[in-house]
Each structure stands twice: as structure tokens, then as C-alpha cells.
Structure I
Amino acid sequence: MPTFRFKARSPSGELVGGVLEARDLEDARLRIIGRGQQVVDLAPAVLPRPPRPPPPPPQHRRRNLAVLLLVLLVMAVAALLYVDPFNWALWPQ
């Protein structure tokens with residue numbers, strides 16, 4: 001059943017409030033009147049949503065970055081060995 005928040009005046013004039021379950025708004029109003037109270041405010045209760053689970057840790061991004069850096073390092077070393085700017089002569093020609 002839906003939940004409703006209400007404010008009402010008791011027969012002694014005291015302002016009371018609360019939450020009750022009813023079929024609809026009219027049923028909620030009639031239940032408050034049945035208690036001998038005068039309805040001041042009545043509205044559907046907005047219940048908080050359950051919290052979302054936290055996102056998974058971004059470990060895959062770190063791994064992808066490490067692989068990318070390793071590939072770039074290997075390509076840079078291969079380019080230096082191929083061009084041989086320091087005349088190391090590591091490859092016989």
C-alpha cells in the first residue's frame with residue numbers, strides 16, 4: 001500500500017504529524033478523521049532510494065596504460081636500433 005505523510009490537529013488543538021499507509025489519498029484522509037483529528041496537510045510520502053553500489057575500481061585502465069607504455073618503449077628501442085644514431089654497430093651490415 002502507498003505511504004502518506006500527514007499533519008493534523010488533535011481534538012486538544014495540538015499539531016501532530018506522521019506517516020500512514022492507505023489505499024489512496026481519500027482513504028488516508030478518512031483514517032485521520034477517524035482518529036478524531038482534523039487534517040492540516042496530507043501528501044504522498046517520498047521514500048529515499050536505496051544507495052547505488054560503488055563503481056568497480058578502474059584496474060583495467062591501469063593495465064591498459066602499462067601495456068601501451070611498454071609497446072611504446074619497445075617501438076622506441078627498435079627505432080633507435082634500426083636508425084643507429086650513435087653508431088653502435090649492433091647489427092652487421
Structure II
Amino acid sequence: MYFSKDNKLIQLIENLLSKAVKYGVSDEGELIIKEYIEHNEFGLAFQHLIYELNENNINISHGYYIELKNVADFMKIDKNDYRRQLEESILE
């Protein structure tokens with residue numbers, strides 16, 4: 001079966017979002033991110049996910065951070081655009 005890059009991104013970001021909701025991202029934040037995904041605004045969806053985690057001081061596991069990093073790498077997002085915002089939130 002063939003998957004386009006867009007389909008892969010949708011799957012990856014939806015997976016990150018599902019986990020972020022479990023960490024405590026609000027319903028409103030989830031809705032905004034889903035709207036970005038629906039409009040194929042994957043960069044904005046990722047940026048808003050990072051914003052929600054950072055703005056709400058949500059702690060994340062190191063494993064989740066690695067998942068975020070891997071998706072950012074796949075999307076070719078510069079690590080300086082998200083790393084500093086999240087590093088303090090990683091639980092040891």
C-alpha cells in the first residue's frame with residue numbers, strides 16, 4: 001500500500017496529539033491542532049502542539065520528547081525551533 005508524505009504526517013501528528021492530550025493538552029488546544037491538520041498545515045499543527053505543551057507547563061517523558069524530535073526531523077523543522085521550549089519539561 002502506498003502512503004504519501006502528507007498521509008504519513010497526518011498519522012504522526014495525530015499520534016503525537018493523542019499522547020499530548022493524555023499529558024494534559026486542553027480540548028481547545030486539541031481542536032486547534034486538529035483544524036491545522038485538516039487544512040494540511042502540518043508545520044502549524046506541530047508548532048501549536050509545542051506551544052500547548054510549553055504554555056501549560058506540561059511535563060513529558062523523555063520517550064515522548066524523542067517522538068517529537070523524530071517527527072520534527074521528518075518535517076525538517078530546525079531543532080532550535082522547539083528544543084529549548086521542551087527540554088525543561090522532560091521528566092527524568
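Among the shown structures I, II, from which was the value 1.7 of distance in nm of label points 7 Å out along Cα→Cβ at positions 50 and 74 calculated? It traces back to II. Assuming -22000 is helix-only ellipticity at 222 nm (-39500 (n - 2.57) for each DSSP H run of 4 or more, over all residues; to 500) as calculated from a single structure, say which of I, II it is. Matching structure: II.
Where is relative contact order in percent (Cα under 8 Å, 6 or more apart) largest, in which of I, II? Biggest value here belongs to II.
Looking at structures I, II, which one was distance in nm of label points 7 Å out along Cα→Cβ at positions 18 and 58 calculated from, given that it came out as 5.0? The read-out was computed on structure I.
Work out the source of 2.8 here, i.e. which of I, II gives that when distance in nm of label points 7 Å out along Cα→Cβ at positions 66 and 82 is computed. This value belongs to structure I. When Rg/Rh (Cα atoms, Kirkwood Rh) is computed across structures I, II, the figure 0.94 traces back to II.
Bear in mind these aren't lab numbers, they're just calculated from the coordinates by the rules spelled out. Fair warning: this is a prediction, and the values are worked out from it, not measured in the lab. Cβ atoms are built from the backbone, for glycine too; each structure is taken alone.
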